[in-house]
Structure formats: C-alpha cells, structure tokens
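A.B. asks: Down below are the structures I want you to see.
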Structure I
Amino acid sequence: MIVLSAPWLEFDLGAPHQVLSWSVNRPGYQRARRILWREIRNADLPPGLDVGDWLARELAARGAEDAICLLTSRRIDRHVLRGAREGHVTAQALATVGLSNAERVGHRMDRTGRDWNRDLGAIFGTINIAVKLNHALSQTGLLEALSIASQARTAAILDAGHRLPVGLATGTGTDCIAMAAPEGADDYAGLHTDTGIALGRAVYAAVLQGARDWIDTIGRISDG
C-alpha cells in the first residue's frame, strides 16, 4: 500500500520483510515493514548539518524509527509504481526519478560554481527505488536481486536518453535502492530466473516512466 502525506511517502510492505539497501538511516541487511521517502529541499540541509542525526529526529517525530528511509529532492507526488509477474513471482517497484545531478558511470560532471539554492533544476535530482517481492530469498539471493534492480535502473536511464557532455547518463550521484523480500533459502535471483525477470521488468518500467516525466517537464526548464 502506498500512502502519500507530504513531505513523506510510505510504501507499506504489509508485513516485516528483510530489506537490503544503502539508506542513510538503516543500511545493509535489515528487517522492516515499511520504506519511507522524505522529500527535502536545500533549506532542509544547510552546510554543516549532520544528516543522520537530522533524519533520526524526523523519523522519531513521525514514530517511524523502524522504517528504511530514502531522501529525495524530487517531488514525491511524481512517484511511479509499476508491477510485474513472471511465473509465481510478483514484483512491485516504487520510484522517484530526478536527473539534475545525473552522471555517466566512470565520469564526474563539473558543477563548480553552480548555485544550488537558486538553480531550479538542481532541486530535482536523485533516483530512489524500493522493490517488494513476494518470493522468499536468502541474503545471497537478495544481494543478487539488488544487482538486477540496479541493472534495470541503468537500462531505463540509458533508454530515456538524457545526454551529458560525456555521453548518456546512467544514473545520478545520489541514487539509492531498497530491495525487500520474505526470508527464505533461494540463493538465486539472476536474469534467467522468474525473480530476476519480474523485478527487472517492474524496476525498468517505473524508472523509465519517471525519467521521461522529468525530462519532459523539469529537464526542459533546466536546459532553458
């Protein structure tokens, strides 16, 4: 279930799941029932702020210390939810997609001198994705599933065609993915498996739609 209550977006998993991510507040292998987005602006994160402490206070005020939380400067009301099924496996992918701090892997854009407080495009960066699987996986399987989600993200951004001076963008400098599944013994979630196919299709569809939306709206303003 998806609940939007700005500046928060909640992905209720329905029951505790194992979740693997590199989130700010609970990275690595965790157990959680929900994944949250917190929409932010530059004013929320002034220079010198300890983001971890700030986020901990925000979550405590919401009574959500147990959640995995993703930070985004993309408007959370522009989130995209897509689902896919292959065999007995279903996947749901929820994504927010902004490309103002886009990068091409192996390169770094020079943004020296950019005024992030006044640049309209700069407040709409980052790609955040949460995926829920119905199929139980081991920690090894969850790790492989995360790699497939990352691959699907990159394929979608390439197909969206956001061009940088060094080539097509492959992601942003602040992407985060949270992969959730019941605990089990299945070690495999690769491209040949039903799990890999379902989650890859769902993530690709969500990110591609989100990227196209950003390019068609914010991207045009930023380029203008």
Structure II
Amino acid sequence: MRKRGLSIGIIAKTLQVSKSTASKWCIDLDLSIKQRQLISKNAFKAGMKGRLIGAAINRNRKLNNIQLYLGIARSQLGDISLRDRLAAGTALYWAEGAKSDTTFGFSFMNSDPQMVLFIKNFLNLVMSVSDKDIICVVQINSIHKKRINKVLKFWSILLELPLKQFNKPYYINVKPKKVYENYNDYYGTLRMKVRKSSNLKYHMLGLIEAFKKPV
C-alpha cells in the first residue's frame, strides 16, 4: 500500500491500526525514487483538498456571520429616521466633505458608490436640496479615458442625475505600476457639489461643531 503511494494515515485507517503502528511497518521499506515522488504527489493532493475544504468551511462561516450581524444591526436600528440620516450625513461630511475656508460651498468626495448615494439622498431628504442644484465631477486615472462614457453613465444611473449635470472629468496623469483586476468595474472618485451652497456649507460646519460637544 505504501509503495502504491498511500499515506500512513490511509494505511492505518484501512488496516484499523494506529498511525504509529503503520509508520513502524513502513519505516524500513526500500522505496524507489518514483515511489517516493508518488507519495509526495498524493500527499500534496490530499493537502490541497483539505485546504479547499477548510477554505469553504471558513467562507460559509463568514457568510453566516455576516447575515447574523446584518440581522442584529437591522434590529438595533429599526426604521431609519430623518434625524438618523442627519447624524450620519453630518459624520460623513465631517470625514469626507470640504471644510476649509479655501473651498466654496458644499462639496463631498468619495469613491464608494453607496456612500455617495447616501449623501445624495441626505441632500434631498434632509437638507431639501433639489436634484437640479447638484453638480458632479468624476476624478479618475487617465488610463480609463477610453471607458469614460461607461463611468459617467454608471454614476448618472446610480444618482438619477442627467449627464448634463456632470462637469468635464478630471484625469489623473500618473501611470499606475500595475493594472488592477477591477479595471473594468472601477468608476473613480465622485465629487458632489451644490450650486450656491455657502450657507449649506456653514450649516454642515455648525452640525459638526455641535457633535464635538462632550458627552
């Protein structure tokens, strides 16, 4: 059995003995190079199979945990109110919005489509900003020039804003060291601005200051 390439574990299980016993029986075998190579090959295959099974178990455990905590999160949050959106929108603007004196009006920038969509809905639902007052600019590496129409269409559909409200894209002319696997699914970073929004920016800064108050 050993000369046919079977592992000590399989031999022990087949003959219903301990691994140590099977090992003692095989330890003095005179194996050829070809037989040793076959044993190594079979051991590698068994190891790969074990790793694949382990990876599948871990993946399923991860997916189950994600669903578990998604349910817990939904239970904790319940229905998301306008006040909840106000708090979340303020926190996101604090992190990703324009706050310096050198910038004019409301300006938010991020590459996460769902975060950008949240801010767009925040402007509509909480801050009473009309869609027609929202202007967008896509910032993306110049290697994506040939697919820029697809990029613009993606943001336009996601945000439900016409392409006429998208300014000319801003291209980054730095050649990346490698082509990433998500090349065809990358949509750059979107900067969302609001027309005549100096007071809206001051409002956001005021909300941020209010959140700085110690608990």
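Bear in mind that the values in this text are calculations on the coordinates, not laboratory data. Everything quoted here is computed from the prediction, not taken from an experiment. Cβ atoms are built from the backbone, for glycine too; each structure is taken alone.
A.B. asks: Thinking only about volume of the Cα convex hull per residue in Å³, for residues 76-155 alone, which of I, II has the largest value?
C.D. replies: II
A.B. asks: As an exercise: FRET efficiency 1/(1 + (r/R0)^6) of positions 44 and 172 (r between Cβ atoms, R0 = 25 Å, to 0.05), calculated from one structure in I, II, equals 0.05. Which structure is it?
C.D. replies: Working through the options, I get structure II.
A.B. asks: Work out the source of 1, 7, 15, 19, 20, 16, 12, 6, 2, 1, 0 here, i.e. which of I, II gives that when P(r) over Cα pairs in 5 Å bins from 0, in percent is computed.
C.D. replies: Traced to structure I.
A.B. asks: Out of I, II, which structure matches -8500 when helix-only ellipticity at 222 nm (-39500 (n - 2.57) for each DSSP H run of 4 or more, over all residues; to 500) is calculated?
C.D. replies: That value comes from structure I.
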